[in-house]
Each structure stands twice: as structure tokens, then as C-alpha cells.
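No lab work stands behind these numbers, since they all come straight from the coordinates. Everything quoted here is computed from the prediction, not taken from an experiment. Cβ atoms are built from the backbone, for glycine too; each structure is taken alone.
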Structure I
Amino acid sequence: MTDFLLELRSEEIPARMQAKAREDLARLFAAELAKAGIEAGAIVTYATPRRLALIARDLPLETASVSEETKGPRTSAPPQALEGFLRKTGLTQDQLEDRDGIWFAVVEKPGRKTADVLAEAIPVIVRAFPWPKSMRWGAASASTESLRWVRPLQGIVALLGEEVVPCEIAGIASGSATLGHRFHHPGAITIGSAADYIEKLRACHVIVDQDERAGIIRDAAAKLAADAGLELIEDEGLVAENAGLTEWPVPLLGRFDEAFLSVPPEVIQLTARVNQKYFVCRGRDGKLANAFICTANIAASDGGAKIVEGNRKVLAARLSDAKFFYETDLKTRLEDQLPKLEKIVFHEKLGTVADKVERVAKLARWLVEEGIVKSSPQGGKDLASLAERAARLAKADLVTGMVGEFPELQGLMGGYYAAAQGEPKEVAEAIRDHYKPVGQGDDVPTAPVTVAVSLADKLDTIVSMFAVEPPTGSKDPFAVRRSALAVLNLVLLNDLRAEIGKVVQAAVGNFRNLDNPGDGKPNHFLTIAMMSNRLPDFFADRLKVQQREAGVRHDLIDAVFALGGEDDLVRLLARVKALQAFVGTEDGANLLTGYRRAANILKKEGWDAAQQSTSHPGLVPGSNAPQAPAPAEDWMPEQVRHDDLGYEPQPEEAALIAALDTAAPAAAAAVAAEDFEAAMAALATLRAPIDAFFEHVTVNDANREKRAARLALLARIRDAVHGVADFSKIEG
């Protein structure tokens, strides 16, 4: 066994591509070896800006011989078939094996040297490499058949043990020589084997392991900040990016003019991060400090003073632009920016952003006026008016200079501008946070005005996009599903008591003349009725997705939805969670079994409420019990009460009737009071009587009167359970 080293050296590989390139290299390499029946003990990959490397551990020096078997014609087949098979295999008839009247050709293939397998595999891997973007170079680039790589490929190191694996790709021959750091050690170095690869490059100022470089950057940056009495604002994405930009990382701390701190801290951080790849720091007071940390790719003789000064000047220029945008934007009130929104198309079939703002403002006010979004007393403030005001200003920052430069700051800058221009605190916060939650793990707003605007904005997006480009299984260009999940998070976290169908109707109602545009243009919209019917089901599906991650069973959500009329999501989820806790108990599991037995018997007997005869309404073995229909072929008295069944019920039958008389109204009352745990507890009392009933009572008695009464009793079990959930939808 021995180790194999492959290094593909090129000009700078973009940092964002390096992690995926390492994965692809390991995958392609393993696949090529598998074709020859070779499996490495372990595969490790590395990436720096100038090289992509792989070390495969414990490779055999030779592959094992293999026996290949080919099935041929029957021994009774015509001679021509046998002759064709012999030509195909290159064997003679006496070399074939006769197995139960069928010819088989068995060929022993000798093993191959692993070096030969690798020599063939390396060019295949390089030419098949799936870079997101690649290029051709040099004179050969005139041909579309020339080699493509992320940047010009300059060298290949291929060592199996201490021996070079000879191969050549586009005139680049493999060898054992590579280059060290571009500035500290630009000359060639010879690698002896995979064992000394990492340390030889380290001696030449190249740290091959990307995780080690990231650790150096993370620790050194934190220490620099601490030594300056500051705290590093952690950013793992920036750590990884700087590790991908350097082979010998040297973090350095610099300072910028305190005057720039008048700009919102998010602007400074984004400017430093996006444009310059710098870290920023905060002071002991928690506020952003006028300090940055850059990562050099060289250990400078002056300690990095000139590098820091150069980076400070570049950052100052960027921050000057940001400060100019900020101060210029503040000179124009947000409401004066609104006419510009009429020139921005929201969607070609839905009008402008100004049209969307009008719809969102109306819906935000409606959500408050309907009592869906509530709050504690506002000290005389009109919550509905605040919500409408915030909604009207929420998109105004889209036309500001700062958001034009940094689209990531939309909403955030609007909040700053609103606060600076004297808008109420609730309005400024709502503008700032109305896009939230954006994705999984994002903060969910809880301030009432923010909740109203955020909910209205997302509902409008869902309804409008559902009207023109509803999401499909493979396509959701406007992230409608993500908006729906955000709506669910807002509703559930803030305990918003609203029927989703009613809310959807209100959002749909903001679109006028959807069914009949009246302008001579083709109608691109679904009808209002279609949207109103489809969207609650869409939200139900999203609820299943969301709650699956929280460990809630989707079949239980179906069981509650199947009852119909339950689209208050907070109440629905409370019912589902209580149901999940119940069916996980022994009483719940046994009741589910009893329910299924009852439901199956009723189904077999054709006991369907939709077929109930008005002349035979069914047994009512309890004054408040729901009526159950009689089988069409059976005679049933008009009204038979508990006391006049016409026969003496068996003890187990009487016990079940009594249990139902108590449990059914108790469960119904608990459901009405939204005490779903109590409803489940009431149903749990039925478990023992149902078990005893099925053990000792014959439902399909020869006496038709008894049979009908007992089927009615089973229907009462079913109806009592259906008051909580449709147990037929529960799996397992």
C-alpha cells in the first residue's frame, strides 16, 4: 500500500469556487478508481488560491485480477450463433463452458499497475472537471477542443509513493516540482512524496490546508482586536473567503476616520466586507469602532504598515461614497420619493411597485382593524394608521442612492431615514424589519405595526404571484413558498387568530377587475374564486413542510384539516400537537385501533351519513348524541332512545353507551373551549369500554334490531372521535 499525491497548479482560483472544487476532485477521482476496482483508504483534498490538491491514502500497487463472464447462445442454437459469439469473445469452442445447455465465456483479466490506472485517470478528471466558469488560453484556445480550466493550468504533480505518474494534458507534463509562495519563494521546489508535501510547502510560505489558514485568520484577527481594546465582529463567511484569497495569511489592524461613524454601522460593515473583504470591530460600549482588519498574503518586512495604509486609503474612498449617498438621501423625505415608485415595474402583469404599496397599505390597515394584529394600549396612538403609514413608506428606500449601491440594505436604510425624518418609532421599525423573516433562522418580528406590514407585504406577494405565475414542483422564481413559510412564522409566533381563508379573501380583494380587466388585454389572472380556494390548501402544504422540521407528523395535520372549516392556524396547530401527544400514548393507540375497527365495519355495512333516509333518521342513544344513519336494507324505528332499545343491552354495550353519553359532549365542549388536551382526555375514557364492547358484543347480530342499534353505536364512536380529528387520516 502507498499514498498518491495529485496537485493541479494554476493561476488564482476564485475563493468562492474552492470548496466545491475540492468536493468535485474527490468525487471524480474516486469514480475513476472505482472503474478499475480500486478503493482508497481515505481521500483528503486541499485548495489554495493557486493549487487544488488531493492525497489518496493506502492505494494498492496493483489491481487484482478479475474474471469476466459472458453469457452466450444455447448449445442447441444454430452454428451461426455460436460462430458469432466466438468472434465476439475471441475464444474457441473448447474454451467455452456448458452450463445447463447454455454456452458461457469466462475470461481472466490480469491485474494492472495502479500507476497505469492513475496515468489514464488524471487527464479524464481534468478534462471532465465541472467548474462553474472556465476558460481557454494561449494559442490552443483558437480550438473549441482545447483544455478548459478555471484559470490557466500551469503544472501537475502526480506522485505514487515516490514515483512520478507520467501523464500529459494539453502539453503540460506531470512531474514532482511545484512552486512556493508567489513572493516569498517563487522558485521551484521538488516534492518527494505525499508524506512531505504539506511541510515542504509550509517551508516555502504556503499553508496548503484551508482549515488551518481559516484558523490562523480567525484567531489572529480576534487577538488583534482584543489587543486594541476592541471586539471582533465574527463573520465565518469572511474568514473562509480570506482563507481562499491567501496562501500565507497575515491579519493586520488599521483605523479609519471617526467621521465616517456618522454613517449607519451596517453600511460601514457592508462596505468593508463586500468591497474590501475586511473585518470590523466594536468597542466596549457595543458600538462600531473605527477599526478594520485586513488579511495580507505576505509577511511584510515593515510589519505591514504600508499594507495597512494602502488599505485604509481604499476603504476611506469607499466610505466617502457611502457617506455621500447617506447624507444626500437624508435631504429628501421618504414620502417625496414615492412618486418614483410609479416608474418601477413590480411585474409586467401586476403593475408598478406603487400599485403594490397601495395594496399592502390597505391590507395592513385591515389586519389591524379586524383585530387580527393586536397590541397593548398604544398610548393614544392609532395602530391601524401607523400600520398604513409604515406600509406606504416601506418601499420608498428602493429609489435612494444608498440602496441603489447596496441592494442588501433595502428596508434597513428606510428605517434609518424614517427615524431621522421624525417618523414615529413604530413606523421606522416596521420599515426596517418588514422584509423579515427572510429565511430559516431569521428573526421573526413581534412589534404589532411591523407584524401588520410584514404580513400584508408577504400576503400580497403570494396572492399576486399565485395569480400570474404560481409555483410548480420545479419552479418558484418569486420565492412564493418562502413567503408562505414567513407568513406561517409570523402567524404562529405572534399567536395571530385569523382564518387563513378570510385573510386570503381580503388580500385577493385588493386586486380589482382580476376576472374582467376591461382593458382589452389578455386576462393573465386566475379568477378570484380559484385563488381563494387554492391558497388555503397551499398554506396547509407549507404548514406540513414547516412543522415536519419541528417533528410534527404531516398525517395529523391532514387529520385535522380533513374535518373542514379549521383554518385558524394557531388553533389548528394546537389541536395537532395535542393529537400527536395523545396518539403516542397507549390509550391513544388503542382508541385509534378501536376507531378503525368501528369505521371499517360501518364502511362494510354501507353506513354512510350521506345516504341517511329522512324517514329513518337513526338511533339516538343519548339526548344530545349526533344521529347516525341506518343501513338502507334494514328497518329502523323513527326514534329509539336509550331507555327503549327494545331489548336488554349487554353490560359492555350499556357501558359503552354510558361512556359515550359522558365523553362525547365533554370532548365537544373542550374543543369549543380550545382545550384540546382535555378533549383528548375525554376521548381516552372510551378506550376501555370500546375494547370490552368488541371483545364481548357481536355487532352483526342475527337480530336486525340489535344489529342496527349496535351499528348506530359504532357511528357514535366515529362521530365523537371526528369532533377532534379525522382518525382515518392517521397513519400507522
Structure II
Amino acid sequence: MRILIEEYQYDVSKVRDVLYGIDALENMEGRVSIHYVGYYYNMLLKDCVFILPKVLLKDVDDKELVFGKYKPEDIANLDTFDSKERSFLYKFAVWIYRAIVVYKNDKRSDTTIVCHSRIAQMGNGGRRLSNTYLDILLSLIQFNRDNQNFFFFVIKNLHSGLNKINWQRTIATKTAIIQDGQAVYLNPVNKRRQVNFDEELLVIFFSILNYIGDTYGFPKDICCQFPLITGKRFETYLKGLGKTRLRQIKYKYFSDKALQLWNLCYTFFKEARQISVSTEQREYLLVKNFNIVFEAIIDELIGDKEPPRGLKDQDDGKRVDHIYSYRNLTNNEEDKPIYYIGDSKYYKIGNKISDESVYKQFTYARNVIQWNLNIFLDDKKEDAALRKEHPIYRDELTEGYNIVPNFFISAKMDEKLSYADNVSTTNRENNTFLSRHFENRLFDRDTLLVYHYDVNFLYVVSLYARENAHQKAQWKQKVRELFREKIQAALEENYKFYAMTPKPGVNHEKYLRENFQELLGKVYRPFDDTNYLSLALDKQKESENKDLLDKLQKDYYVVECPLGKNPTSVLSGEKAQNSSEAVHGRKGVLMVMMEKYATKSANFTHGKLAVAIKMTVESMDIVENLSNIGYVLFHHRSDNDQHLFSVRGTCIIKAAGELEDDRYKNIGNKELYISVDIDTTELSSGNLHASKIKPASKETRYDAQFAWLSDLESDNSKVAE
């Protein structure tokens, strides 16, 4: 087995024989490079050659070295490697082969870049001695395809006569039951089977096929229902039992096919690298531009298969490598996803992202933002479903824009040659790229960030090659959440995030309009409760930020809130103050049952209200606490559709005839009412729960009640959970 590295500049004189039979690009200085990845048979050397991806290369002291220690010219014949590295390369070649095959079979792939001819097929023509693990696996698979008749013939002989009754032994050993003058034997003796070594060989063979199917994703095509050797038991075969058992039964076989099958199985367990394969035709499986295959691998593992038109293939002719819809960065609402934009980079280890690539990535994000705005601004019927599925990226009230997640994803080779699943940003001088028009405006359309992450090349290639739908779906979910968390963490390294909500008496919309220029790009409204805003401030602008926070805290409750966290958990203490520290200091709540609030509230927009009271326990409780009523809460026995207002002045008991004509009565034709004036600015009620207060009886469930704010507020420990 010979090894070449993709795109490495070789000295022609050192690799001329190895390159025999394949096109290569030679420059004027006598250097040559190969722009393929894959496998081919070298007729001159009578040996196979693997061209491996350039991710094996690492720059060390301005030299490109394999595994960071070998010159590519020195490892062409594999003798330089130690046993661990040699074993790794044998099996790594299998993964590369499988990845190319899966790519070739994908109907969405550009198959014009794949050059393929049948590999390692068994035959009667000229033969060679193979020395690759891949040849062993392919020979096993080929034998299975070509010898179905042999398997059925063996199985037929194994089972012939098994259902014939041995009457002589049955009569001699079993007791008969006489029924209607005839002897009936309940347990007749069938023909006994002896240990059959043909069957054991087939069990071992099909167990091997099952193992390489599960491990590498090769098609199993197991036609016989034998009890296979699997799991830990098969591991013992791999560790030596397989060779031992096959040696024990070797001399039980006489037919050519059985001996050939025994040899294949024994070679697999021994990994002897010696197996006769046909060389009737030139054998190769090569792919040009492996970066296209790597892009397909990443897109299969993280991307959406069919994003809406205009997202992947954008209207300006640009094409995004990867795009998918997932939970946005600013809140945890599952029903408000945002599009993540990814670009895969197939580089040597440690290569830097070019300025051109960064600029393109910013352009992709701008196009996605505009695509999102267009589906809302144009109001086309064909976009109606998209409008339901996706939130608009721009908030009308604050003119803030949601953060668009954007990242590069490149391959790295694990230094321990491990296939472990890992994603990292380590060993990079710069893994964050920023584009902006204004400073300290994260929630701005022109503030765009791109992050750079590495994935273990071995892991993603092996996962793609196995074609296990369940494993791929699991990793897709895992890595999407991981990228979200890593982008959030990177943002929090540069920005400090706050949640803010207006204090009682503050007109939220009016305040934002009057301070629009000062807050533009710094605030965004990502939460379901629109009284809450997310505030982002650049950590490098401490003096500027302090002045803004001092000003905001006069009218808003402002608390640090990690990006994506629900504000109710971090603002619970502040919201308690929002509910109990009004100017008048009164902490009592007049709870008014009101269904169809949206319709009825139009009748008291001036703030004048009359709440009916009766001769009930609930009404007497209200009368006793008139001086404590500081708020009115409209509700209908649930935690949804609640509306909280502060009270102006003091509540007064009046007879029906004493009420002003324009004062709205919540219930008509009653004798007594509580006359109450409310501030028309609605307060935040997200931390209040009307359902906590139960009426004394079913008859009074629609009556007004008195409650203390502390009885209505969320339990802090529960909110935190």
C-alpha cells in the first residue's frame, strides 16, 4: 500500500513510479501535486495507492508534515509509520472509500467529480496480493454477492431430513397413547443433528458481514437467518478467538468454495493484508475536488435538506453552503426559530480564513435578513405559511434586528487519531469576525458576526459513511444546540446583556419613541411579553454604558440577563418591586373578573371604573382594605389574559345613584359600587397568577375579590426552575 497526500507539492523524481497511471499537475520547478482523493491500483508497482485528504497535513516550522512529524515524500510506502499509525491509515482508507461511495450514491450530489471503476473483485483472471484492509472487506462483500447459490446449496444439505421421524427409536424409547385402537406418540424422535462445521463457517462469515455493515456502513445483504455472533462476543473473535476457531475447523473443508470462504474469514481476523484479488481491469475510486464532498458531508449532518427558495440559492446568484432553521439566540421560544448560516472550509490544519470568504459570509447574512423582511413586507399569498412559521427579524417598536447566527466550520485531524465527537475553537488566533457601521449596536442590521469552529474530520467522515439515519439525526440535534450555545457564549464575551421592563406609571412606547436615537441598536424585543426588552452593551464602552444604565434605571427595572434566558427568572425580584413599590406604596389588589376584556376595556379608556360589591365575604374583605388597594387586576381565573393597572387616589364606596354618568360599571343594576380611578398605562403582570386566589364558593366565583400582591406573585424558586 502506498500513500499520497492531496495537493501536496511533491518532487517529481521521488514519486514518479507511485504516480504511474494517474493524472497529476506538474509545475515549472519539477514539483507535482494530485487533486484527487481516493484509491487506485498502480500497474507498474503492482500495489494499491491511497490519496488521502490534505487535512492530514500540519504546518510545523513552515513545513507541511503528515501528523505534524513526517514528510509526505518519506511515507509513500508506509514503512515509516509505527504500528498504530499504520493501522490507523489502513482503516482510515476504508472510511474515505465509504464516504466517496455514499456521496456518489446521493442523488443530490455532483457525481461528475467521481471517477469509479469496480474495486477488488474476485475472479479467474490475473491475480495480485492485496495489502489493504479495504481489499479484505470488499472481497468479503464480493464473495457474498457472487455465491448466493453456494450458500443455498449448503443450507439445503444442512437441513435435509431434519423433519423425518425415526420410528425405530420412537417405538423403542417413547410411550404410546392408545386412542380408538391406534397408537399415538406425542414426542416422536426426529433425525438428530451433529455439529456441522459448514454451518459454523457460514455463521462466522455472515457475522463478519454484519460487523462491517454496522461499523463502516457497507450493505449487509445477509440472506440466511443464522444466529449471528454480535456485540461483546464478536469482540472476542476480533481479539483472537476468530483466528483460533477457524484454525480448529480448517481441515473440515474440501470444496474450493468452502476453502476460499475460510481463507477470506481468516484473513479478516488476522488482517494479514494478503488475499488474492483480480486485476483484470484497472481499479480506482477517485474524487476530484474533495472540498465538494466535505461540503456535502457537513450539509447532510447539520443542514436542512429543503430550505425555502431564496435562502440556499440566493437571488443575487450566491450559494450558501449550509443553512438551517433552529431556536434563535435571544430567547428560548421553540416556535420562533431563526436561520443559522454556515460555510464549510476544507483546509489544511491551521489555515486562516481568507478576507474574501469573510466578506461573502457577511453578504449571505444580509441576504437572509432581506429575505425575511420581504416575506412580511410584500404580503404575498405564497408566503403566508412562511409568515406563520417565522418571526420577523426586525422589531417595529425598537427598530432592533435579531442576531443572525453565522459561522465557518472546518475540519481538524485529532492529534490522538481518535474518532471522538468534538467541536472546538482552540489553537486559532482569530475565530470571530465582525462587520459593523456603528459601535455598540449589536441589534443593528449592519452589525454582523461570524464565528469559526473546527470539527473532528475523522468523526464526521465516519458518521456520514455509516449512513445510519438515527445516529445522524442525533448528532444533528446535538451539534445545532452546541453551535447555539457556543455563539451565545462568544457574544457574551464581548457584550453584557440585560433584561429590562418599565416601572409602574411609565408609558413604554412613549419612552422608546422619545429616546429612540439613544437606544437604537442596543435594545430588541425578543420575548412573548412585549413589556420586556433585551439590552446589549459593548463591554469596551464602560463609561458610555454607565451613563445609559443610570438613565434607564430611573424608569425601568434593568437586570443582567444571560442571552437566551427567560427574563421572568432574573427579573423576579425586580418584578416584585414592580408590583409592590408604586409611588403610593399600597400593595393591595382589587381583582376584577372580566371576560372579553378586549371589548369591554374600550368603555373605560378614561380610567373611570365602578366595581360592584355584594353582601358576601369577598366584598366585605374589599371594604375592609379600601385604603390598601393600589392596583386593579382584570382576569378570568387563569394566568393568561391578565391586565394590571395602578390606582390613582383612594377607592370610595358609592351608591349606584351617586356614580357619574361616564363611569363604567363592571356589573349593572347593583346597589353598591367601589369607585376607582386607574392609570391608563398598563403595567407588567407576567409574574402574577390570578389562578392562585380561589373564591369562597361557586356562587361568588364571578365577584370581585381583594388580594395582596405577595399572594399573587410567582414563587421565585419555581420561576428559576
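Can you say which of I, II returns -0.91 when log10 I(q)/I(0) by the Debye sum over Cα atoms at q = 0.09 Å⁻¹ is computed? For log10 I(q)/I(0) by the Debye sum over Cα atoms at q = 0.09 Å⁻¹, the value -0.91 is produced by structure II.
Out of I, II, which one gives 6.9 for distance in nm of label points 7 Å out along Cα→Cβ at positions 7 and 679 as computed from the coordinates? Of the options listed, only I reproduces it. A value of -15000 was computed for helix-only ellipticity at 222 nm (-39500 (n - 2.57) for each DSSP H run of 4 or more, over all residues; to 500); which of I, II is the source structure? Checking each candidate, the match is I. For the read-out relative contact order in percent (Cα under 8 Å, 6 or more apart), a value of 10 was computed from one structure; give its label from I, II. Clearly, the read-out refers to II.
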